[in-house]
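See the structures that follow.
Just so it is clear, none of the values below were taken in a lab; they were calculated from the coordinates. Note that the coordinates shown come from a computational prediction; the quantities given were computed from them, not determined experimentally. Cβ atoms are built from the backbone, for glycine too; each structure is taken alone.
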Structure I
Amino acid sequence: GFLSTEDSALPGNLGLKDQIYGLQWIKENIKNFGGDPKQITVFGEGTGGSSAHLHMYSPLSKGLFHRCISMSGTALSPFAVLPPGVGKYRGLQFLTSLGCKSNDTNTTLDCLRSKKANDIINAQKLFYVWDLEPIVIFGPVVEIPTRNSFITVHPFKTRSTHLPWMTGISSGEGLLRTARFIIKPDSYANFSNNFNEMAPIMLLFNNTSKNPRNVSESIRNYYFGSNTITESSIKNLTDMYTDGVFLYPTIESLKKHPGPSYLYYFNYLGKSSNFDFLSKKRVINESAHSDELIYIFNSTQFSKIEGRDEAISATLIKYITNFVISG
């Protein structure tokens, strides 16, 4: 979906272009299911949230939807669009590791199709620098201008459409990442001793900052001062990841949005949390990444929604449906 060499051979963004086909089908056929083709809302969470928001920047998506909801991810999130050159570098490294690098596109594609799924999955491991970092290996890229390009300018350098937009985050987004410290306690000392090397990768600014070391030192001083990073630092670690990867990009995206915008902040921790899949021990009383979805979709993976949880669910669904109906 997102393998790219950033040229005409493998321009990238196929995952987003697949979504466009889905939107086209909905616009053409939703009336047959009782839907209104003039009232289409794109809705995503995390990387899905950034994907949904990216459609507000793409000329290919124009006229295919009328509102957008981006939960825990926007077009300006550091995981939303790869910096120039990164997609090409990783794409070529990936193809080389599989023995599929060729000047002929058809030969390359035939080679990839011949590989087993496990071979393709294992080839991605060569990009890991530390633990599961970088957490994003392949993703959307800025394409060379053609009539089929999804985006040709980075969202930081342009503005989206004026369509109504709802966005927001959970209070403990960073638990998505800091759960790894709880699972692997020896990670604290490793991270503390190598902060200036690891923080740029973890916070996804190693390919965008002119001086990652200076940025890392400022971040460490702000969140930890002169203290060693230990188990007692878990709240600060979580805040660091929440602020850098989720909160700041959301604020900047809202500043740039030219149309009606609505912001939410989800800080309710109920009986169930996605964090429970990552760790048996709740260390911070905050809602984790994608916890809102528990109260929107009532998944059978979680405990039955009842009591206070049910009231929160009803309120959240009301806000979303009001936006979908009225903007």
Structure II
Amino acid sequence: MGKNVLLLYNPGAGHGEHDEKELKQAIEAEGHHCEVRSVKEKGWENIPKKTEWLAVAGGDGTVRKAMRLIQEKDANDPDWPLGIISLGTANNIARSVGCDIPVMDLIKSWGAKSTRFNTGKVKHGEFESLVFEAAGFGVFTEHILDMKRNPPKSEEKPLEEKLRDGCIALLKVLKKFEPRHYRIESDGFRREGDYLLLLAMNIPMIGPNLLFAPQADPGDSLLDLVTVGADERDKLQEYLERKIDGEQAALQTETVRAKKIVIYSSDKRFHVEDKLYETDGVAGVEIRVNTDPFHVFVPANEPDQLGQR
């Protein structure tokens, strides 16, 4: 039976690979009614009451907008399942749930199978933010700062070249980055020491498809805390060099799984996704799992390792 689908679309994503008219036609060809709304339009967040499914077409930033809308919906709103059409560069969220297959095949699969998707919440003093991908401290935070200070030239490049450029930029920052001192407290785990990287990850990948937490599952109600100690610079550097050379490898480092993580540091800033925030140097940054998941459509042949129920 057809559904009323609202497609949230980023017109700037995908380099014209699939326009909104083509996506609308593909959805309606499956027997659904589809309304398209650009996330660039004022009031795009107002979801029609008749909506039964949400769909989103864009990169990770656009997908996060749709997920935030679901997570922050009113209690009286229905539990909209989400269909993801990946049109960005990294598409880390879509990849994490197996939605990086051809778009038309993906649309045909909607409704057959879904996976749970938990979000996280970051708190520091009065600051609060949802987290869908990752939050943390260290060299990746410095990398984001460097990218904001020295933004890459806006030019058309093949996808793989863009991802490679991201790895090169992070490696450049890593070579100059000095470890910072942190105290970590989580479920049954306490540690204090110098680290190059601390990342609380909800999904396996971050940034330019960096597979830092290969076992992370957005549907298991746990975060994966990835740690790279001060004496593990070579390990992270070698991993980035392999990525630059085109290898599809995972970072092999200590990972702690927990529902709640608190990080204390005199560090000036931390990041949530690709945004930077200032710390007060005293209070800890708390990252915990939200216990109210929503559902994302996944291909019917996706293996049952990502929290599918």
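For the set I, II, ranking by distance in nm of label points 7 Å out along Cα→Cβ at positions 12 and 36 places I highest. Where does the value 10.1 come from, among I, II, when mean count of other Cβ atoms within 10 Å over residues 28-35 is the thing being computed? Source structure for this number: I.
Upon calculation of semi-axes √(5λ) of the Cα gyration tensor in Å, for residues 68-187 alone from the atomic coordinates, which of the structures I, II produces 31, 24, 13? Considering all the candidates, the number was obtained from II.
A value of 2.5 for distance in nm of label points 7 Å out along Cα→Cβ at positions 44 and 284, calculated from one of I, II, originates in structure I.
Given a value of 15.2 for mean count of other Cβ atoms within 10 Å over residues 100-107, point me to the structure among I, II it was derived from.
On the way: I: 12.4; II: 15.2.
Computing mean count of other Cβ atoms within 10 Å over residues 100-107 on every structure in I, II gives 15.2 only for II.
The value 0.20 for FRET efficiency 1/(1 + (r/R0)^6) of positions 60 and 268 (r between Cβ atoms, R0 = 30 Å, to 0.05) was derived from one model only; which of I, II is it? It must be structure I, since only it matches. Structures I, II were shown, and Rg and Dmax of the Cα atoms in Å at 19.5, 58 was computed from II.
Consider the structures I, II: one of them gives -7000 for helix-only ellipticity at 222 nm (-39500 (n - 2.57) for each DSSP H run of 4 or more, over all residues; to 500) as calculated from the coordinates. Say which.
Working: I: -12000; II: -7000.
So the calculation was done on II.
Where does the value 4.7 come from, among I, II, when distance in nm of label points 7 Å out along Cα→Cβ at positions 52 and 164 is the thing being computed? Working through the options, I get structure II. For mean count of other Cβ atoms within 10 Å over residues 132-139, the highest value in the series I, II is held by structure II.
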